[in-house]
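Dropping the structures in below, format is structure tokens.
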Structure P
Amino acid sequence: MKNTNYTAIELMNMENEYGAHNYHPLPVVLDRGEGVFVWDVNGKKYYDFLAAYSAVNQGHCHPKIVDALIEQSKRLALTSRAFFNSKLGPYEKFITEYFGFDMMLPMNTGAEAVETALKLARKWAYEKKGVEKDQAHILVCNDNFHGRTTTIVSFSVDPVATEHYGPFTPGFTVVPYNDVEALEKELTANPNIAGFLVEPIQGEAGVNVPDDGYLKAAYEVCKKHHVLFIADEVQTGIARTGKLLACQYDDVQPDVLILGKALSGGAYPVSAVLANKDIMEVFQPGQHGSTYGGNPVAAEVAIAALQVVEEEKLAEKSYELGLYFREEMEKICERSPIAEKVRGKGLMNALIIDNSDHKNLAWDVCVKLGENGLLAKPTHTNIIRFAPPLVITKEQLGDCIKIIEKTLRSFE
């Protein structure tokens with residue numbers, strides 16, 4: 001179909017008519033991106049304060065990442081894993097050394113990586129821990145979000161994620177987030193637990209930040225009970241929270257690490273599961289895989305994306321700018337009758353809106369933010385997430401804070 005310069009309304013109507021209605025996007029049609037900015041089809045420029053749910057930490061269309069994508073695509077894009085390829089081995093060596101693990105298993109999406117980690121934990125439990133057949137159990141946290149596959153929504157507590165999708169996969173127990181005592185109680189009661197799956201900061205739940213020391217204590221309890229500590233850092237990893245990994249705030253090296261999103265800088269679907277050999281070796285040929293997982297383009301793109309994080313010191317930038325952002329937003333909250341508080345780490349933050357008088361206030365604020373040149377998205381009706389690309393400068397961040405304050409004032 002030839003593009004005939006459709007209007008924004010025509011493009012939105014086209015998506016609504018021909019596409020499944022499984023998302024509720026803001027009424028803006030984006031056409032181009034560079035760094036911290038995106039432009040719509042009418043040429044209007046916006047600050048991107050969602051960063052594709054933290055997939056474009058390195059900024060839109062980062063030249064180093066795009067060049068890697070283009071050059072490898074012209075040489076060899078896909079072989080499947082039926083053969084070795086010249087890029088996968090160097091990528092596996094690079095990423096394992098980068099994050100401090102022995103081995104990795106490449107996949108494409110975050111949800112696929114979570115599924116991989118769940119299978120890995122169960123297989124490890126049967127072959128290494130001695131759990132009886134079909135009895136392996138996984139602990140997860142309340143208010144979790146790990147994806148939308150049938151197995152993953154089986155342990156969701158969100159009615160939107162579960163209604164009319166049953167029957168569900170058994171073998172999961174939900175424990176309260178940020179509650180080590182509840183975790184240990186379950187670990188003590190059930191010797192068949194294979195792993196504890198946790199987000200170091202809960203993103204979709206509204207940037208729920210646990211107490212300092214929670215992850216460390218949870219990790220130690222898992223070690224005590226011979227249970228794998230599985231960190232889902234698909235959204236929190238790759239410098240988003242001010243550390244390379246959010247687990248590093250508690251000096252925790254998880255047994256199993258799940259990565260995705262910014263692992264490619266948004267240029268290509270790339271995810272990975274990392275673990276040491278005594279865990280990863282339970283997978284044998286034919287027992288798990290993906291046609292596209294570990295393809296040459298993904299390998300080159302991921303290496304470039306991780307190099308950008310290191311070369312441009314994005315973790316350090318995220319840490320410092322996050323302190324500045326929350327300090328300024330706290331001042332705004334003190335003055336605003338509708339902005340209750342801000343929370344987060346690094347450049348992963350959320351603003352809590354008082355919507356007691358207007359249920360859809362956070363949505364309306366985001367629409368107005370868009371009109372004022374900044375794109376953000378609400379979650380759970382009263383929370384607005386703010387997560388710009390990590391390449392943003394302090395001056396640009398200051399401009400964004402002014403836009404946020406101006407927008408909030410228009411609702412007072």
Structure Q
Amino acid sequence: MRLSQSFVKTSKSAPADAETINAKLLQQAGFVDQLMAGVYSYLPLGLRTLRNIEQIVREEMDALGASEVLMPTLHPKANWVKTGGWDNIDVLFKINSRTGNDYAMGQSEEEVVTPLVMSRVLSYKQLPVKTYQIGWKYRDELRAKSGIMRGREFLMKDMYSFHTTQEDFDKFYREAKQAYLRVFSRLGLVAKVTEASGGAFTTKVSYEFMVLTDAGEDDILYCEACDYCVNTEITKTVAGAVCPCGNGGLVAGRACEVGNVFDLGQKYGKDFDLSYVDEADKKQYPIMGCYGIGISRVMGVIVEKYNDEKGIIWPKAVAPALVYLVSIPGRDNATPVLDAAAKLYSDLQTAGISVLWDDRELSPGAKFGDADLTGLPLRLVISDKTLADNQVEWKERTAGDATRVSLGEVIAKVIAFK
């Protein structure tokens with residue numbers, strides 16, 4: 001991407017009404033644009049980042065044997081009436097059509113995925129089934145806040161599994177839990193698994209994946225010596241209490257939920273009266289599980305965790321590009337620098353390296369400032385001075401000082417850095 005030809009524009013200052021780090025930096029760096037509270041446009045760099053997060057999630061869900069689908073956002077009222085959600089879920093957006101029909105904007109997909117799957121499953125031999133989608137969700141939040149971490153419109157991965165026995169569900173849950181932990185690890189996050197109430201989704205206990213951040217909305221207690229963690233909403237335990245592992249006191253922390261797992265039991269199969277026939281030729285309802293990851297929320301959490309006074313610091317796995325290439329043409333003759341930058345830009349792309357070329361007619365200081373603000377992992381600079389020595393300036397986003405690298409060696413070094 002050449003910045004002179006792209007729809008990318010940074011700002012010198014963050015929006016005055018932005019309360020959280022991600023709300024400030026993502027808008028200032030030109031990743032998102034707020035249309036209204038809780039609703040954002042994702043600009044080219046923001047969309048690239050979302051797609052990178054999506055791909056990591058997709059790879060781990062595919063590895064679980066789940067099949068990706070794409071379900072509708074607009075749902076018929078009748079489906080939500082059958083499950084009780086129409087009257088009992090207060091964040092459900094409801095739409096009245098001029099046809100006289102009512103619809104819901106999907107805030108989850110149980111009302112769609114259950115008839116979708118179970119209309120195709122007739123026998124126990126066809127189970128288990130695991131399917132997921134990555135799509136936009138809508139919730140009528142009274143106070144959308146925390147930037148893209150809590151919106152009225154947000155991107156989410158929903159996975160649903162259908163099983164014949166509780167044992168089979170429990171086995172898959174353990175597999176899904178490990179897949180989730182791999183996802184967050186690949187995203188550069190350390191997630192703690194807490195036990196919490198299932199809320200409106202189910203009366204059973206659910207499991208939440210939490211990442212520590214001051215911008216979070218949940219209070220948790222966790223042990224620094226083991227994996228024990230609990231949401232304070234469902235426990236009488238207090239900070240300082242000895243952890244069940246016996247190795248230390250529990251620490252209080254603020255955290256953001258980035259994923260969850262619900263054991264839905266047989267509720268939705270019974271609601272729709274959609275069943276299968278078991279080995280004894282008897283009618284049975286499937287045991288279902290629901291597994292969510294907030295794709296856009298995760299993006300906000302990453303910014304909350306990785307930043308400094310200059311801007312965002314993206315982990316390599318999710319950065320919109322690996323390299324921020326800066327060309328600084330000479331005053332007397334710009335052609336040699338621009339030609340060298342164009343060749344390096346092309347060579348990087350040929351080598352499979354994602355790169356943003358800042359070829360705009362701006363001062364070096366403005367370009368360096370935007371490089372830090374947008375937070376790409378590596379900055380390469382070609383100028384009259386570096387070109388005179390057949391070199392390029394190399395500056396990693398997390399490093400203090402820049403170094404020089406030979407133009408002939410830079411591609412190999414970038415590949416190794418990747």
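Every number in this text was worked out from the coordinates using simple rules, so none of it is lab data. Keep in mind that what you see is a predicted model, and the values were worked out from it rather than measured. Cβ atoms are built from the backbone, for glycine too; each structure is taken alone.
Out of P, Q, choose the structure whose coordinates give helix-only ellipticity at 222 nm (-39500 (n - 2.57) for each DSSP H run of 4 or more, over all residues; to 500) equal to -9000 when calculated.
Values: P: -11000; Q: -9000.
Source structure for this number: Q.
Mean count of other Cβ atoms within 10 Å over residues 232-239 computed as 28.2: which structure among P, Q?
Details: P: 28.2; Q: 12.5.
Clearly, the read-out refers to P.
Compute Cα Rg over 2.2 N^0.38 Å for each of P, Q and report the one that scores greatest.
Values: P: 0.99; Q: 1.14.
The maximum falls on structure Q.
Looking at relative contact order in percent (Cα under 8 Å, 6 or more apart), point out which structure of P, Q has the largest value. Write out the running numbers ahead of the final one.
Working: P: 23; Q: 16.
Between P, Q, the highest calculated value is found for P.
Assuming 13.1, 35 is Rg and Dmax of the Cα atoms in Å, for residues 64-119 alone as calculated from a single structure, say which of P, Q it is. Could the numbers behind the result be given before it?
Numbers: P: 13.1, 35; Q: 12.4, 43.
Answer for the origin of the read-out: P.
Thinking of P, Q, which structure, once mean count of other Cβ atoms within 10 Å over residues 296-303 is computed, gives back 27.6?
Details: P: 24.6; Q: 27.6.
Matching structure: Q.
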